[in-house]
Structure formats: C-alpha cells, structure tokens
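Listed after this line are the structures, all set down as structure tokens.
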Structure 1
Amino acid sequence: MAYAIELFFNEQADTAVRRVWHRLAVSGLPSLETLGHRRHRPHVSLTVLETAQPPAVADVEDLVDVWRLPALHFSALGTFGGGGGVLFLAPVVTEPLLAVHARLNDVLQEQGIAQWPHYLPGSWVPHCTLAMNLTPAELSAAAGLLAGFRQLRAEVAEVGVTDTETGDTTVLNR
C-alpha cells in the first residue's frame with residue numbers, strides 16, 4: 001500500500017481532464033476513468049510515500065503554507081520510457097513548483113518518511129496521468145486521439161493524501 005500527496009485542480013480544470021479520460025474510454029482505450037477503484041481525481045502527485053500506514057495529517061499539515069502555487073499550465077502530452085504504458089499531460093516546470101516539491105521532500109526526509117525514488121528531487125517528472133497500462137498500440141492510438149489537445153490551465157484547489165489502493169483522500173488544506 002502506498003499514499004500519494006497530490007495537488008487537485010479547480011473545477012474547470014478537473015472537468016477538462018475528466019473529459020479527456022472519458023474521450024479515451026469511449027474510444028475503447030483504458031483511462032483513469034476506468035482504472036482500478038475508479039475514484040481517481042485529476043491531479044499532480046508531489047510524491048508517493050513508502051508506507052503501509054497513512055501519514056498523520058499532523059506530519060504534513062505544517063506544509064499547507066507551501067501550497068501557494070501559481071496556476072499549472074499543461075502544455076504537452078507525454079509518456080514515460082521503459083514501459084508502463086502511461087500517457088500524461090505535462091505542466092510547464094516552474095521554479096515555484098520545484099521549490100514546493102523540494103520543500104516537501106526536505107520535510108518528509110526530516111520526519112523519516114520514505115518516498116518512491118522517482119518522486120525525489122532530480123528524478124520527479126510532474127504530470128497528470130490520463131491513462132496507464134496501455135499496450136504500445138493503445139498508447140499510439142491514445143496519443144493520436146489527443147494530438148490536437150488544447151493547453152490547459154489549472155489552479156491548485158486542494159492538497160490531499162490519497163490511499164493509492166482505495167482512492168480514499170484526506171484533504172489537508174480545507
């Protein structure tokens with residue numbers, strides 16, 4: 001079991017990403033609309049924690065002040081090398097976004113909370129997942145279907161800790 005610390009979007013951006021998920025699904029392609037627990041929310045994960053227990057909100061609540069991010073501007077479609085069949089929207093990487101990510105990493109390290117290695121500074125690729133576990137043919141079809149996507153602006157509306165197995169989320173900044 002793992003827990004992700006995630007940035008959730010304002011209603012307009014959330015709806016726009018859900019439309020993309022739905023477009024993939026009605027085209028017969030897997031998307032986060034149809035994956036696993038089906039409780040996914042459009043998001044960017046700042047990190048995934050290596051823990052069987054959720055972190056106490058008190059362990060990360062002092063980070064709420066760092067959530068003052070500018071809007072995220074998703075300007076590209078992307079995929080990860082090495083398999084996994086992931087298609088995502090990539091935001092423009094900004095200094096404020098990297099600063100929040102680095103601060104979160106520092107605090108989690110100070111608290112002895114381990115993270116998945118590819119979410120550490122220097123390895124993290126910020127992204128909003130559209131689909132996972134696509135075959136190469138599905139990945140090509142999905143990228144072709146979305147090739148003309150319009151850039152998306154997303155305000156960060158909430159920050160949460162999400163159980164990646166169940167989709168249960170504890171919102172940190174309400």
Structure 2
Amino acid sequence: MIELEKTYLANELPDGLKDCKFKEIIDIYIPKSSEHPKLRLRKNGAKYELTKKEPVNDGDASEQREQTIILTQTEFNALNQQIEGKRVRKLRYYYKYDGIIAEFDIFQDLLKGLVVVDFEFKTIEEKNNFKMPKFCLTDITQEVFVAGGMVCGKSYEDIKNNLEEFNYKKLFIN
C-alpha cells in the first residue's frame with residue numbers, strides 16, 4: 001500500500017480539538033541501533049501492529065510504501081518484552097477540517113510540547129493541491145529530524161534547535 005501524506009508543525013491548537021476523538025499511541029522503533037529505523041511496533045488505542053515504512057522515491061517522504069501485520073495484544077506484549085527499541089508516546093486527536101481529517105499528534109513525556117499535524121490523501125493530485133491550514137506553522141514532510149523513526153527516543157531538548165529554525169513554540173492541550 002502507498003501512503004500519501006503531508007506533515008506540518010502546529011501553529012496553534014484549533015478550538016474544539018480537545019473535544020475530538022483521540023487515542024494513545026505507543027511506538028517502538030527497531031532496531032534500536034539504527035539512526036532512522038523503518039520497522040515500527042505500535043499500540044494504536046486497542047489495536048496492535050508491526051509496520052515497515054519506506055519512501056517510494058528517494059528524497060520524498062510524502063509517498064511511503066507501507067506494509068503492516070496486524071497483531072493480537074498477546075503478540076504485541078510478547079514482542080514488546082523481547083525487543084529493545086526507541087520509544088515514543090503520543091495522543092492522536094482526529095479533527096475535521098475542510099472535508100478531511102487532520103491527525104494532531106500531541107507528544108508526551110520527554111517530547112511534551114511538540115505537536116505535529118498529518119493529513120492523508122487518496123490521490124497525488126489531492127496531496128499536491130492541498131493548502132496548509134492556518135493552524136499549521138510550516139510543512140515539515142521532508143524534514144528528517146521529526147520523522148517517527150528519528151524523533152523516537154529523543155527529548156524536546158534534542159530537537160529544540162531544529163524547531164527554533166521554524167520559530168516553533170511549544171503547544172499543550174488542556
């Protein structure tokens with residue numbers, strides 16, 4: 001499956017976001033020794049999966065080949081206990097915007113204050129014609145420092161300088 005997606009740093013949290021449906025996501029990227037692991041073990045609310053994501057074209061993170069294996073909770077727990085990986089935890093809020101769902105990832109723990117917004121598209125044309133909403137600061141789809149496999153296992157302080165280049169200010173949901 002090819003995933004078409006754009007990712008933005010959030011500029012603000014829109015009114016009503018905290019009333020939207022959300023779930024906790026825990027990602028474990030493997031192998032731990034890799035600078036940018038492509039394999040991810042995920043607890044996605046009450047769903048569990050093992051996913052491998054790789055760019056379709058080198059240098060374009062907006063089109064990813066995604067392969068996913070659905071796991072049971074028992075399988076997830078067994079792998080989670082056996083695997084040493086880089087971990088990250090976030091709350092994902094689903095916000096309706098202009099006929100599409102904006103996925104607000106509000107990072108927790110050591111990355112608290114970081115909020116990114118993902119939009120997934122059905123066609124390349126839809127992705128290419130998409131206009132950035134006002135609640136977004138800048139398009140970071142091609143920025144490696146904030147990719148899931150790169151940001152996992154890091155703290156806000158680790159990426160602070162990268163974020164300051166975009167004049168990003170920490171955001172928190174109340």
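Each value in this text was obtained by applying a stated rule to the coordinates, not by laboratory testing. Please read these numbers as outputs of a predicted model, since none were measured by experiment. Cβ atoms are built from the backbone, for glycine too; each structure is taken alone.
Brief remarks on what is shown
- Structure from which 1.00 was derived, FRET efficiency 1/(1 + (r/R0)^6) of positions 21 and 85 (r between Cβ atoms, R0 = 30 Å, to 0.05), options 1, 2: 1
- At a computed 16.1, 44 (Rg and Dmax of the Cα atoms in Å, for residues 69-132 alone), which of 1, 2: 2
- Value -8500, calculated as helix-only ellipticity at 222 nm (-39500 (n - 2.57) for each DSSP H run of 4 or more, over all residues; to 500), assigned to which of 1, 2: 1
- Mean count of other Cβ atoms within 10 Å over residues 109-116 - structure with the largest value, from 1, 2: 2
- If semi-axes √(5λ) of the Cα gyration tensor in Å is computed and equals 24, 19, 17, the structure in 1, 2: 2
- Per relative contact order in percent (Cα under 8 Å, 6 or more apart), the highest-valued of structures 1, 2: 1
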